[in-house]
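Some structures to go through are shown next.
A short reminder: the numbers here are calculations on the coordinates, not readings from a lab. These figures come from a predicted structure and were not determined experimentally. Cβ atoms are built from the backbone, for glycine too; each structure is taken alone.
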Structure I
Amino acid sequence: MPGASKGTPDGLRWLAAVLPAACVPVLASLLYFQWLSDAVWVQTVYLAAKAFTVVWPVLALALLLDRRPLLPAPHWPRDLRALPMGLLSGLLIVAALLALLATPLNALLDTAAPAVREKVATFGIGEHYWAFAVGFSVIHAGIEEYYWRWFLFGSLRRRLPAGAAHALAAVAFAAHHVVVGATFFGLALGLLLGACVAAGGVIWSLMLARQDTLAGAWLSHILVDLGLAYVGYRLLTAY
């Protein structure tokens, strides 16, 4: 990686880029889901964490890794070819998610309804849930694919074997989801949900590695986020 941060070894620059990327989201989620209760602080830390996921890859690529481009470049024929796999994988994951609602797990999820309603009120999105959910699913899924797959997984696979890169990127991606799950459902179920998220992360990084575009993974991620939004809505309206 020539030309970046002269005098600093390549390995240290690489670690300085990937370690914050892997750790900051889970630390932020601990703050706004576990350690903070004041609504203003919760919203501030949440927005700061999301801003970090947008800004950090650009800074790290430009200042530490000396890599171009700083953003994924569109390639429409390749992007369009990736969409059917994205649609199929997303629908299959959502189908599996909804199938879980027909199991005893559904009753366990219902017990978390009061905590979900309280947290939604803290974030201030209850009155505009579906508008927020749709916008969040499209925009947030795109940011997460850029951050976790294109930047973090892409950085890991440049220095590590493919299997290790897929696994480490998936674990880092799942970590803050474990915090969310543990907050609402307890640690055991949080770890189970985190494992499911990690599996999704591997699917999406495999798609990126095979298709050389984020388009398919992005579409799949959007559908999964919408499925999760439906589950959240069921909890919000549960009596």
Structure II
Amino acid sequence: MSRFFVPDLMSSRATGTVVLEGTEAHHALHVLRMKAGEELTLFDGVGHVALATVTSPGRKSVDCRLKGEIKTSPAPSPEITLMVAPPKGDRVNWLIEKATELGVTTLIPLSTTRSTVDPRDGKLERLRQTVVSACKQCHRDWLMKIREQVSLKELLSQPLSTPTWFGSLAEPPLGNIDARSATSREPLTQLTILVGPEGGWTPDEESRLLAQGALPVHLGSYVLRTETAAIALTAKALAACSA
């Protein structure tokens, strides 16, 4: 069943009606060519989801009527924050899409000594639209949040507030950390994952991460692209949490 993003879904409870407009209406009318009587799913990105029926497809909007109550989906768990030095070009879109599909809670662009990409507000807003599209595709009811860029120096200026892993190219024993060791003492409900730029961390950055108690995680013998490392670390975290 086709899914549509309606940020103000909860405001429709009183009337039981919803109007699709803008890009969502365009998709329904000109891509899917939906007709009166067809069913669809509506979600607001903060866990609320409802079934609806098209009542009146217009030229630029689509009138819908809710079917039943608006339900609430549980938030993604564990709560994963992915802080990553953005890769160049379209590869960041791929990263956003896959991180959304895997259930990352929040993505924060990370500025490091060797960073080469500085996403501005316009770029971040376009990436948020990628999140919406990915949620529609993978049937996720909670949008992945995208925050403003943070510098690694700023992050490490105070104690880390959650358990933290960072991708490391260091050879064992430094990099030979069993990811499950971070979850062996108690269930892991929050985790921050740090991924550096294509040029990697500087020795000083890696030393400071270790001094703050961040766990280095080695991802094998090959040098991975930033977006590949980010997804690999996220998948490893999810596997460790479910073990």
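Structures I, II were compared on FRET efficiency 1/(1 + (r/R0)^6) of positions 86 and 118 (r between Cβ atoms, R0 = 35 Å, to 0.05), and the highest value belongs to II.
Among candidates I, II, the computation of log10 I(q)/I(0) by the Debye sum over Cα atoms at q = 0.10 Å⁻¹ that gave -0.49 used structure I. Here helix-only ellipticity at 222 nm (-39500 (n - 2.57) for each DSSP H run of 4 or more, over all residues; to 500) was derived from just one of the structures I, II, and that gives -24500; the source is I.
For FRET efficiency 1/(1 + (r/R0)^6) of positions 14 and 38 (r between Cβ atoms, R0 = 30 Å, to 0.05), the calculated result is 0.20, so let me know which of I, II that is.
Structure of origin is I.
When relative contact order in percent (Cα under 8 Å, 6 or more apart) is computed across structures I, II, the figure 30 traces back to I.
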